[in-house]
Structure formats: structure tokens, C-alpha cells
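Down below are the structures I want you to see.
Taken together, the values in this text are just the output of simple stated rules run on the coordinates, not laboratory data. The model shown is predicted, which means the values in this text are computed figures rather than measured ones. Cβ atoms are built from the backbone, for glycine too; each structure is taken alone.
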Structure 1
Amino acid sequence: MGKNLTQKILGSHLASGELVPGSEIAIRIDQTLTQDATGTMAYLQFEAMGVPKVKTEISVSYVDHNMLQTGFENADDHRFLQTVAAKHGIYFSRPGNGICHQVHLERFAAPGKTMLGSDSHTPTAGGMGMIAIGAGGLDVAVAMGGGAFYLAAPKVVGVKLTGKLQPWVSAKDIILEVLRQLTVKGGVGKIVEYYGPGVASLTVPERGTITNMGAELGATTSVFPSDEQTRRYLKAQGREKVWAPLAADEDATYDENITINLDKLEPLAAKPHSPDAVETVKAQKGTKVDQVLIGSCTNSSYVDIMRVAAILKGKTVDPSVSVGLSPGSKQVFQMIAANGALADLIGAGVRILESACGPCIGMGQAPNSGAVSLRTFNRNFEGRSGTADARVYLVSPETAAAAALTGYMTDPREIGEYPTFEMPDHFLLDDNMIVPPAQAPDQVEVLRGPNIKPLPIARPMAEKIAGEILLKVGDNITTDHIMPAGAKILPLRSNIPAISEHVFVRVDPEFPARAKAKNGGIIVGGSNYGQGSSREHAALAPMYLGVKALITKSFARIHKANLINFGILPLTFANEADYDKIELGDKLVIDDIKGQIAAGTEVIVRNETKDLVFTVKHDLTPRQIEIIEEGGLLNYTKEHAAG
């Protein structure tokens with residue numbers, strides 16, 4: 001029986017285990033990626049390991065999140081990141097060089113390689129034929145130190161694409177259709193692999209849009225084959241030498257199968273407040289729009305921006321709509337400046353923003369109260385825009401441009417002739433904003449500002465877990481709920497005592513004070529707890545506040561791994577009806593916790609407040625049990641390295 005592409009790449013990087021879905025495997029990592037919101041902590045963790053130089057083929061540190069410098073904190077972090085990169089063999093992409101996933105696709109991604117990134121949208125590089133996985137910063141630090149990455153061997157979902165996209169329908173509509181079919185929970189424990197005759201017509205940037213937003217499925221990653229489109233893109237980027245053909249075997253099979261006929265796809269939009277709340281744009285025609293934002297790591301490529309510029313050329317955006325645009329990289333910005341497209345955008349009334357994440361992470365451009373905001377981004381979680389009552393829709397660049405002109409949700413097929421645009425044969429190549437590692441690393445001084453505090457380390461697991469329920473939440477709690485982003489909070493990423501004051505404040509403003517007053521405790525949640533961003537601070541800050549265990553109906557993959565990495569025990573209800581029987585303030589006790597998790601998958605919990613006993617489950621591997629018992633992955637790694 002033939003192999004699919006996922007099996008081929010994972011198999012060639014397998015360090016331990018077997019590719020049996022659900023069993024633990026370890027894979028070797030070729031490349032790593034960090035961004036500044038997660039990178040400062042990742043490099044503090046890397047330093048704590050005592051490894052002088054990264055052991056990967058390529059590691060890159062990007063600055064693209066904390067760009068708004070309203071105080072010294074972000075600038076200090078940028079200086080730390082540049083010096084620590086120089087010292088430890090890491091490339092540094094300076095502020096202004098662009099969004100990490102766009103730049104990595106342009107300058108570093110390579111077919112057949114593996115990559116681990118401290119950002120949930122690392123799978124963007126799957127558009128290049130890589131297995132690129134988002135993870136917490138500590139996992140990335142371990143990979144930089146030469147350690148393997150451990151995960152449950154995923155199932156593989158085969159998405160067969162047939163036909164060809166019609167005018168005004170884009171790659172964004174493909175991934176919105178996949179989200180409509182699979183939902184935000186449908187990819188958990190799975191890799192989504194695209195194949196079929198429809199793939200050949202999609203450029204690498206279009207594939208990157210699809211794999212980028214595959215993160216919203218909860219998938220481990222998504223991947224496309226490496227073919228002539230891949231070769232063409234790499235040649236245009238001056239990197240054809242890294243190209244290699246890669247595809248599934250003709251007789252490959254998949255654990256699940258979906259077929260999407262691109263001929264029949266039409267413009268789609270995800271409604272508030274979830275990326276899988278998808279309907280046709282036509283069905284939402286006439287919805288008044290207040291803001292349009294174009295960019296983010298999902299839709300800021302040269303092709304995306306050029307198409308928007310062509311649609312708006314010679315026209316003026318509706319006076320009732322605020323329109324902003326972020327080019328994805330310095331390369332994109334320079335090219336649209338040189339060819340006149342930037343002038344067309346400015347002439348139409350578009351506000352040009354930095355080549356950065358910006359509004360996608362709540363870093364500026366918060367819409368007006370009660371606004372409808374159309375965004376070409378990947379997430380529309382409630383409050384993420386910076387305006388609590390805003391209604392955010394996720395759309396393609398074409399649909400965004402149509403709304404910018406009309407002031408209403410408009411099917412772009414109604415606004416005129418589709419502007420055809422081909423990917424260039426040659427991109428502008430200038431890597432002057434990428435700083436290579438120092439030739440004499442011993443002479444580099446790592447510079448630390450006063451906001452960079454020592455890394456908190458969890459204590460080894462006690463003989464029993466006892467504490468009050470500090471918070472009870474429902475389904476689909478995101479890492480934005482747990483650890484909000486935005487211009488006020490993101491600068492605190494290297495200061496855990498300070499950032500811990502903001503844990504869960506959008507859900508319950510009293511949570512941090514209650515957690516400290518109770519000396520920590522337990523959190524109870526619903527299904528898909530921790531979906532969204534890879535931010536490990538959503539585990540690290542609760543650990544600092546004394547959270548000892550999470551009991552939920554189910555977890556999102558990255559967040560669950562982060563909890564384990566920081567010594568917080570992730571448990572699920574054996575009987576989901578028990579979720580309804582416990583309340584805020586109940587005192588729970590788990591006796592002989594080490595013995596219980598070692599003996600099997602079931603754990604007995606006593607609710608002393610209500611005099612009840614119920615059963616929870618864990619699916620920890622022996623290695624993960626050791627990590628939690630030792631107080632987290634950093635302690636575990638140091639202990640085993642010493643051994």
C-alpha cells in the first residue's frame with residue numbers, strides 16, 4: 001500500500017515510535033521559528049538549558065507582534081532577541097522585515113523539511129510541502145537544543161481538490177469551506193493533506209493561506225505536495241536549489257476523506273464569533289460594514305495585495321468605512337511601492353500599516369463600538385479586535401475590497417470584471433533586514449531590559465492535589481480568553497508576575513486576585529478548552545498563580561501540551577454529566593495523585609464541599625507523567641541531560 005505525503009515526511013524524520021494514530025512518536029526538527037510575543041520566553045528557556053548554539057539546520061527569530069512601542073518594554077525585548085540570536089546561532093528578522101510566516105515562506109521554508117514554531121500559524125509553511133507544527137515556546141527551545149518533538153501520531157485527512165477556482169473566488173474560500181465541513185474541533189489529532197487535480201492551479205501563497213488557517217481546525221498541521229508550482233515560487237525567490245518533488249503515492253490512503261470541487265465554490269465569510277460559522281457572502285448581502293482590514297499572515301502576500309490594489313485603483317473607498325492594509329513583508333512592501341500599487345491604495349483612501357501582525361492580535365485598529373469589521377485574518381474570537389462588542393467577519397481579500405467600495409457586505413462577483421494577476425517570475429530579493437548569527441558569539445553580550453524577569457519554574461508534583469475550583473467555564477474557551485493579547489498586555493510577555501495579573505480577566509476580572517488569595521487551585525472547563533493561539537503564557541501564567549490541575553470535557557492540542565510542559569495536570573471528565581455537578585468554590589481533593597496516574601487512565605476525585613466522588617481520565621504517556629511529576633519540561637530536560 002502506498003504512502004501519503006504526511007507519512008513520507010514524518011517517517012523520514014521519525015526518532016522514536018510508530019506511525020500508528022494516537023500512539024506517541026518523536027520527530028527530528030530541521031527548522032524552528034519564533035516571534036517576539038513568544039520568543040523572549042522561548043530564548044530565556046533555551047538559555048536555561050545551557051546549550052551554547054542551536055542544533056537545527058535553521059532557526060529564525062522574528063519580530064512582528066509587539067511592534068507598538070508605547071513604552072520601553074517592546075524595544076528592550078527586541079534588543080534582547082537580537083543579541084541572544086547573535087550569540088546562539090539564530091537568524092534575526094528585524095522589526096519591519098515582515099510577518100514571520102510570510103517571510104519564512106519567502107526566504108527559508110523548504111519542501112520535505114520539518115519545522116516547529118512558537119506560533120499556532122506555523123503550518124503556513126505546509127504550503128511549501130513541509131510538516132510545520134505550532135507549539136509552545138518551551139517545546140521550540142528544546143528543539144533548538146537538539147531535542148526531538150513528541151506528539152501523538154496523527155490521523156491524516158485527505159482533502160481532494162478538483163476543478164479550478166472561478167473568478168472572484170479565492171484560496172480563503174477553500175479553507176472557509178473546509179472549516180464549514182470540519183468545524184474548529186474537526187482537526188484535533190489530525191494532519192490535513194491536500195491532493196488532487198485542483199492543487200496544480202494553486203500558487204504557493206494561495207496554498208499558504210489554506211495551511212495557515214488550517215490552525216483554526218485544531219489540526220496538528222496541513223500540507224500540500226511540492227510540485228512545479230512550488231518550484232516556480234522558489235525559483236522566483238532565488239531558492240530553486242532547495243526544491244524537491246514530493247507527493248503522495250498514487251495508491252495512498254487516508255483516515256478521512258473530503259472532496260471539494262473548486263468549480264462550484266463561491267465567496268464565503270465566517271460570521272462572528274468563530275472561524276467555522278461560515279455562510280456564503282451572497283446570503284449576508286446588505287450587512288452594513290464599518291471597517292475593512294486586509295493583511296495578517298493569512299492574506300498579505302504580494303498576489304493578495306496586488307489584487308486588492310487592482311480592484312481599488314482609480315476608485316475611492318466608501319466614506320463610512322475605515323480601511324487598513326498591512327503588507328506581509330518588506331519584500332511585498334517594496335514591490336508594491338516600486339510598481340505603483342501602493343500609490344493606488346493610498347489614492348483610494350486605504351490606511352497603510354506596518355508589515356506586522358497589528359490588528360490581527362488586537363495591536364491597534366480596534367473598530368468603533370458595535371462595529372461590523374470585515375477582516376482577511378484567521379480568527380474572529382469575541383473581543384480579539386480590541387472592541388468587546390464588535391462583530392468580526394473573516395473574508396477573502398476580494399470580498400474585503402468589495403465591501404470597502406460599497407460599504408456593505410457584497411458578493412465581489414457583482415462589482416465588475418475580475419482583475420487577473422499572475423505571480424511574478426522574479427521577486428525583489430533583499431535580505432538586508434535579516435541579521436545572520438555572529439561570527440564570534442563569545443564576544444556578544446546579551447542585553448536585558450528591566451521588564452525581563454527570571455523564568456518561573458514549577459515545583460515537582462505533590463503527593464496529592466487539593467484546592468478550590470477557581471473558575472468554571474464553558475466550551476471553546478480560547479487562549480485569548482485565558483491570556484489576552486493587545487497593546488496593553490503583550491509587552492508584559494517577558495514578565496510573568498506582571499502578566500499573570502491579566503489571566504482570565506475578560507471572563508472574570510477577579511480571577512487573578514482569587515487565585516492568589518486561595519494559593520492556587522483547580523480550573524474546570526468544557527470541550528475544546530484552549531483553542532486558538534499557541535501562546536504558552538496561557539499555561540505559564542496560571543502555573544505562576546498556583547493552578548495545579550485542569551478538568552475539562554476536552555482540550556485543544558497545543559494548550560494541553562503547554563499545560564504538561566509547565567507541570568499542570570490536564571484531566572477530562574469520565575462522565576461529562578459530572579461537569580454540571582460541581583461549582584465555583586467547591587473544594588476538590590485528589591489523593592495519591594502520582595500513584596493514580598501511574599496505575600491507569602482513571603483518577604478518583606473527591607468533592608469535599610458536596611460530599612461527592614467522581615472519576616476523571618488522563619491519556620498521559622509515561623514520558624508526560626514524568627514531566628508533570630518533575631514540575632515541567634524544563635526540569636525534565638535538565639534532569640535527563642544531566643543523567
Structure 2
Amino acid sequence: MSEEQKTTEKFQFKAEVKKLLDILVHSLYTSREIFLRELISNASDALDKLRFESNKGEKINDAELPYEIKIEYDSKEKILRVKDTGIGMNKWEVISNLGTIAKSGSEEFLKNIQGAQGDANNIIGRFGVGFYSVFMVAKEVVVRSKSYKEGAVAVEWKSDGLGDYEIREVTEELKRGTEIEIHLKDDSTEFAEKYRLEGIVKKHSNFINYPIYIDSERMNTVQAIWREPKSNIKHEQYVEFYKFLTYETDEPMDIIHRSIDAPIQFNALLFIPAKTYDYFWYNKENYGLDLYVRRVMIQHKNKDLLPEYLSFVKGVVDSEDLPLNISRETLQDNSIFMKIAQSVTNQVLNYLIDKAKNEPEKYAAFWKEHGKIFKMGYMDFVNMDKYMELLRFNSSKLNSKDDLTSLADYASRLKEGQKEIYYITGASREALETDPHLEIFKAKDVEVLYFFEPVDEFIFTSLRKYKDYEFKSVDAADFKTLDKFKDVETKEENKEKLSKDDEKHFDSLLAKMKTVLGDRVVEVRESKRLKGSPSCLVSADEGFSSQMHKILKMTNQETGPQKKVFEVNKDNNLIRNLIEIFKKSPDDEYIKNTTEQLYEGALLLEGLLEDPHNLVNRMNKILEETSALYKNSK
């Protein structure tokens with residue numbers, strides 16, 4: 001009997017380990033590359049433990065060795081080696097760490113992995129079994145390890161993963177640390193190719209805190225600066241990392257670097273780009289934060305760390321407490337992850353609130369670039385107060401289309417007794433300022449928010465109110481509410497009041513107009529809101545505004561019939577002329593044509609006129625008749 005046979009001991013894996021190995025070897029192939037990530041992560045942990053012992057003042061074997069991880073490969077022999085100079089293991093630690101499936105939770109792990117089926121790869125590492133993933137690619141694994149403790153004897157562990165393993169003490173000289181020698185299966189020889197190994201390291205382990213070498217070339221050259229104190233990081237380092245992360249050439253607009261210790265521990269380094277990436281609507285997968293666990297990449301572009309309306313934010317989040325390789329489905333049920341996501345969202349919103357308060361001009365620049373996407377947060381009920389404080393719009397009180405106001409600023413300018421925040425939607429500021437619906441608001445000096453994008457009104461319809469102030473579209477405004485405010489704008493001309501007889505004829509004219517328009521309107525009535533224009537359409541109830549109906553119609557949603565009221569301004573010269581014509585001939589064709597023209601003109605302003613042909617033809621006929629009159633008067 002040889003000396004090696006005397007010192008070699010054979011052990012049987014426990015039943016649950018055999019079951020696990022069978023699943024790994026025969027069922028899981030979709031993400032086999034994660035075995036290398038697991039081995040590198042274990043090596044990093046071993047180096048962390050050694051550093052801890054060294055800081056305690058313990059004597060360390062081979063103290064001159066650098067803290068590092070090396071990956072060696074032999075494509076001809078189909079062998080891969082992963083080496084570290086970490087804490088190492090003695091015989092009993094090898095048996096404890098490699099001979100059993102986690103020290104606790106094995107039954108829970110097996111239950112999870114058996115139920116996971118094709119997604120089982122995503123829970124490797126959750127129960128301390130990451131090492132066993134090596135058997136997805138290995139036909140035999142040899143582990144050689146030597147403890148950091150003085151006088152330690154090196155030990156070798158060997159297994160083919162089929163049911164047992166061997167352990168022997170190693171008499172040849174070994175340095176401190178652990179070497180894992182992997183004899184690759186015939187269908188796994190890609191893992192003995194440099195390009196493949198480099199890709200895996202850069203994808204999963206680029207920010208491990210210790211050097212990782214392949215053929216003496218260091219792979220992880222970019223520092224995980226998010227784990228460093230902000231005081232230690234220069235602006236140039238942030239910019240360099242941002243460009244590395246995003247492939248951008250410009251500097252970021254904002255940098256948010258946070259280290260959170262309670263109630264959960266994580267680090268976050270977030271960037272707001274200087275320019276908008278309006279890909280959200282066209283490539284919905286092109287957003288998300290990179291999720292790390294102790295510098296190990298877990299998910300690229302995780303979409304659950306921030307809500308979609310903050311999708312313009314780029315960056316990384318690194319947790320100390322999450323398990324490795326946790327799936328999206330598992331994340332959604334993980335209380336630690338949910339707390340991290342809530343905290344990250346709060347960090348971004350709080351940063352923006354401070355920016356808006358202390359640097360309003362810079363916040364305006366942010367809003368110009370990213371406001372469209374940010375507006376989509378109207379369903380974030382948890383953060384609704386913060387969301388509403390950050391909204392910005394143009395308004396009738398501002399000097400130009402580029403100026404912005406917050407809802408808080410609008411509220412500070414409310415007239416005494418005003419309980420509504422009014423808004424109007426249109427294509428441009430110029431178009432809105434000539435809208436008939438604004439005439440009474442100008443006369444009363446009541447501020448109106450200007451919406452230039454259809455989504456704005458959709459947001460306000462969903463939000464309903466800001467603090468105690470209700471959002472109200474101008475075409476649904478109650479005149480009785482507005483009438484309590486005094487006029488501050490002088491009329492261009494003082495119209496004489498209609499006589500009692502003319503008042504009666506005006507009422508009859510309104511009835512005639514209703515007959516002409518029929519069921520197209522629910523009512524024709526005198527307008528109290530118009531100060532110059534002859535007529536307009538207003539909502540008959542508290543339902544959707546005209547703009548909102550257009551939005552819903554564009555999305556093929558049924559809105560039902562629109563209830564509109566046709567309002568007529570008796571002080572307008574055209575209407576007064578119609579009264580005189582009506583007094584002479586109530587059935588005059590001119591009254592019918594003018595009513596149709598005024599109605600379709602109002603529809604045009606509302607954006608609801610589907611066919612303009614009648615309007616244009618009628619207008620041409622009127623111009624023809626008036627031009628003849630003008631010619632004959634000369």
C-alpha cells in the first residue's frame with residue numbers, strides 16, 4: 001500500500017448533496033458561465049477574511065504574498081484553474097465547506113431549486129452552494145488549499161461530482177490560499193479560451209476589490225468608486241466611471257453618490273445624463289440600474305430599483321445583504337430589495353427637490369431634458385407629494401414660453417378665495433393666448449397653467465388636486481366661481497346695454513341657434529366668460545375636456561358622446577348684428593350659415609373638427625358675398 005493510499009480518505013456526499021449535484025449536472029445549462037463568477041466571489045471572500053485576520057494582528061503564513069486572484073487555462077488539456085491567496089482551509093474546514101450543502105437550509109434550497117425548473121440557475125448562491133455550480137462544466141474538480149495559520153498542513157479535495165469525494169494531506173510545498181483545478185467536460189471547452197474568460201470576468205466580476213489576472217493581465221481595472229467615501233473621489237473619477245458605464249462622451253448633468261447604513265446597507269452611484277435619451281418610448285428595455293452584491297454584478301439594467309418615470313437615471317446599486325444571482329421574480333418578493341428600491345427612489349427625488357429649491361435655473365435645464373419622462377410618475381402614489389412638488393409648467397403669469405412655474409408657486413399667487421388651479425391645453429403659447437376661454441381669466445387676472453403636451457392634462461385628470469386646490473380645465477370652469485373676482489382689465493369699448501326688447505330677441509336668437517345645431521350641443525346660452533370673441537364651446541358637466549377626449553380617442557378608448565354647451569357673447573358686434581337681422585327676418589339663411597360657421601369655428605379651436613370642408617366652403621361663400629358688397633360700396 002502506497003503512502004498516498006494511506007493518507008487518502010474517501011467520503012460519501014449526503015443524499016441532498018447528491019440530489020443537488022444531479023440537478024446541476026443534468027438540468028442546468030442556460031447560464032453555465034456563472035460558475036466562474038461564483039468561484040471568483042468565493043475567492044474574494046477568502047481574501048476579505050484574511051485581511052480581517054491580518055488587521056486583528058494575527059500571524060499570517062506567507063505574509064509576503066499579494067492579495068490577488070489568478071485564472072489560468074490550458075485549452076489543450078481542457079483544464080481551468082482559479083487561484084487565490086486568501087485565508088485558505090485546513091482539512092476539517094474543507095470537509096465542512098465542500099463536503100456538505102450549506103450548514104443550514106439544505107432542504108429549503110432543494111425545494112426552491114426543484115420548483116424553479118429552467119430558472120434554477122438564478123437561485124444558485126442563495127444558500128451557500130455556489131461552489132457546486134462548477135460541476136455544470138467539470139467532469140472532475142481538484143481543490144488544493146492551505147490555511148493562513150502557522151504550521152498548517154495543505155490539503156487536497158477531489159471529486160467527480162457523482163456521489164463521493166476524496167481528501168488527502170499534501171506533502172509537497174504549497175503557498176497560502178486555495179487553488180481550484182477544473183477538468184472540463186467535452187461540451188465545456190469554451191471555458192478554457194481566453195476571450196470567453198475575459199468576457200465573463202468583465203461582465204460579472206469587474207469590480208471585485210482584488211486584482212483578477214488572466215495570463216498575468218489584470219482584467220478588473222476600473223475601480224468600484226461607489227464603495228469609497230465621497231471625500232476620496234475626484235470629479236474626474238466620477239466622469240471617467242460615468243463614461244465607462246454609459247459609453248457617453250459628455251459629462252453627466254448630476255452625480256448622486258450615497259452610502260446608506262440604516263435600516264439597510266447599500267451604496268449607490270447614480271448619474272443624470274446631460275441630454276435626454278428619449279428611447280424610453282421606442283426601446284423600453286434600454287433603462288435600469290446595474291445591481292451588485294458586494295461588487296459582484298447580479299443584474300444588468302435592473303428595472304425594479306427605480307420607477308419608470310426615473311428611467312433616465314443611470315448608475316449602480318451595491319447591496320451588502322442580498323444573495324447572489326437573485327432572479328427578478330425572487331427580487332419582487334424580497335423585503336430587503338424592496339426597501340433598497342424605495343430608498344434609491346427617495347434619494348433621487350430628494351436630490352431633485354434640493355436642486356429645484358437651491359438651483360432653480362439648473363433644475364429648469366433638467367426639466368427641459370427629462371421632464372417628459374418624469375411626468376409619467378403620476379401613478380407613483382407612495383411618492384406623490386414629492387412628485388407633484390417637482391412638476392413644472394408654463395403659465396399665463398410668465399413672460400415667455402420657456403419660463404416655468406411649480407404648483408407651489410402657482411398656489412402662492414392664488415387670489416383670495418380661489419380654490420381651483422386652472423389649466424388649458426394647446427399647441428403653443430401663442431395659440432393659447434388667443435383662445436376665447438381665457439378671456440374671462442385675463443379680465444379677472446386669474447392665472448392659468450399652459451399645457452403644451454397632451455399627457456399634461458392626462459396627468460391632472462388623474463391627480464385631481466394639489467393639496468386643497470382642485471385642478472380645473474378652463475372650459476369646465478364655473479362662471480359663478482370666477483364672477484366673485486373683480487375685473488382688473490378694462491374693456492376696449494363700453495357696449496351699451498341691450499334694451500328689454502333686444503334682450504327678448506337675443507333669447508329668441510339663442511333658441512333659433514339651438515334649432516340649427518340640434519343635438520350637436522346640449523344647450524345654447526349667453527356667455528358670461530367671453531369678453532371679446534363671439535362664441536365658444538364649453539363642457540356641459542364635470543367630464544373630460546375636449547383635449548382629454550382627443551387623447552382617449554387616439555388610444556382607441558370609448559369616451560361616449562361629448563356634452564358641449566355653445567356659449568354666445570351678446571356684446572360682440574357680430575352677435576349684435578345677428579340680433580338686428582333676426583328682428584327683421586328670424587328665418588334668414590344668413591343666421592343659419594353664421595351659426596354653423598361659429599359652431600364649426602369653435603370646434604376647430606377645440607381641435608374637434610373632423611371635416612373642415614364645409615367650414616372652408618362656407619367661409620369662401622361669405623367672403624365672396626362680402627367682397628361684392630365692398631366693391632359696390634366703392
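Rank structures 1, 2 by distance in nm of label points 7 Å out along Cα→Cβ at positions 421 and 517 and report only the one at the top, that is, the highest.
Details: 1: 5.5; 2: 3.1.
Comparing 1, 2, the top value of distance in nm of label points 7 Å out along Cα→Cβ at positions 421 and 517 belongs to 1.
Given a value of 14 for relative contact order in percent (Cα under 8 Å, 6 or more apart), point me to the structure among 1, 2 it was derived from. Intermediate results must be reported in sequence, preceding the final value.
Working: 1: 14; 2: 8.
Value 14 for relative contact order in percent (Cα under 8 Å, 6 or more apart) corresponds to 1 out of 1, 2.
Assign the value -0.30, -0.54, -1.06, calculated as log10 I(q)/I(0) by the Debye sum over Cα atoms at q = 0.06, 0.08, 0.11 Å⁻¹, to the correct structure from 1, 2.
On the way: 1: -0.30, -0.54, -1.06; 2: -0.54, -0.74, -1.07.
Among 1, 2, the structure yielding -0.30, -0.54, -1.06 for log10 I(q)/I(0) by the Debye sum over Cα atoms at q = 0.06, 0.08, 0.11 Å⁻¹ is 1.
Given structures 1, 2, which gives the highest value for mean count of other Cβ atoms within 10 Å over residues 173-180? Mind dumping the intermediate values first?
On the way: 1: 24.8; 2: 19.6.
Comparing 1, 2, the top value of mean count of other Cβ atoms within 10 Å over residues 173-180 belongs to 1.
Of the structures labelled 1, 2, one was used to calculate helix-only ellipticity at 222 nm (-39500 (n - 2.57) for each DSSP H run of 4 or more, over all residues; to 500), giving -11500. Name it.
Details: 1: -8000; 2: -11500.
Corresponding structure: 2.
Turning to a different aspect of this structure: Taking Rg/Rh (Cα atoms, Kirkwood Rh), for residues 373-452 alone from the coordinates of each of 1, 2, which one would give 1.22? Kindly include the intermediate steps, with their values, before the conclusion.
Working: 1: 1.22; 2: 0.98.
Working through the options, I get structure 1.
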